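Scrolling down, you'll hit the structures one after another.
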Structure 1
Amino acid sequence: MEMHKITIRSESELEKAARDLMAAYPDARVFAFYGKMGVGKTTFIRSICRLLGAEDIVQSPSFAIINEYLTEKGDSLYHFDFYRIRKLEEVYDLGYEDYFYSGKYCFIEWPELIESLLPSDVVRIMMEGEKDRIITY
């Protein structure tokens, strides 16, 4: 599949970027977001979850490691933040396979810390920039 590159100049452009990403991967369920702290990973995931119908407040699960959001249809969306993971055993203890292979949407921040555990069909999204954000997938 060809690489897509989107430049985001304001938060209002995230909705279209979310639509474009999900349209490019209609059958994908596991998405890994790479980028430095503060680049906007959580904000972009919030836009995607809204697009998918999440009714809950989407915020970083940095202390909980995982947040579950429900859509208006009652479907679960899972949001992971592995920033605080120190050993892969912690991820095994979470039962990551139950989530990643559930057929439900999974959005992962700091996936580089669990790279060896990601499914082979994971969609990798790179985010960079300070003023303007560049999203590549």
Structure 2
Amino acid sequence: MADEITATCLCGEAHLKCGRPLGTGSYCHCMDCRKSTGGAFSVAIPFEADSFHVLTGRIGSFTKTSDDGNELTRNFCLGCGAPLFGTSQLHPKTVYVKAGVIDDQSLIHPTHESWCQSKVKWSVIEPELASYPKGKA
């Protein structure tokens, strides 16, 4: 991925400087991700928390404990409601930016799927990707 990665929300109010990616991203099929995105899955890219910055925008948040006991905070634009990024108490040095808000979409190349036991039958992703019944081992 590029050195300077930026992201913006649907209304353009929220601007993020994402910093250095820690990986290429993944699909998550857990029910919480489906409910928070309104879609069949979530795709997020991990970034170093120290190099991630909200440059502009009014950001709201919602914190919930997941099925595996992990506390997750999901952040969204208060102007348009677009999901932007999340943080996890298990990975305090990582910010997970939603792939759909990253400005340069050519940078997105998810490498695996997680929580496939919760996967909906009406959505199909490339079958050659590695997949896991729960979180990545």
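Per-structure values
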| quantity | calculated |
| --- | --- |
| Value -7000, calculated as helix-only ellipticity at 222 nm (-39500 (n - 2.57) for each DSSP H run of 4 or more, over all residues; to 500), assigned to which of 1, 2 | 1 |
| Given 3.1 for distance in nm of label points 7 Å out along Cα→Cβ at positions 85 and 117, calculated: source structure among 1, 2 | 2 |
| Identity of the structure behind 19.5 (criterion: mean count of other Cβ atoms within 10 Å over residues 13-20, calculated), options 1, 2 | 2 |
| Origin of the value 27, where relative contact order in percent (Cα under 8 Å, 6 or more apart) was derived from one of 1, 2 | 2 |
| If mean count of other Cβ atoms within 10 Å over residues 5-12 is computed and equals 17.8, the structure in 1, 2 | 2 |
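Coordinate-derived values only; no laboratory data. This is a predicted model, so every value here is computed, not measured. Cβ atoms are built from the backbone, for glycine too; each structure is taken alone.
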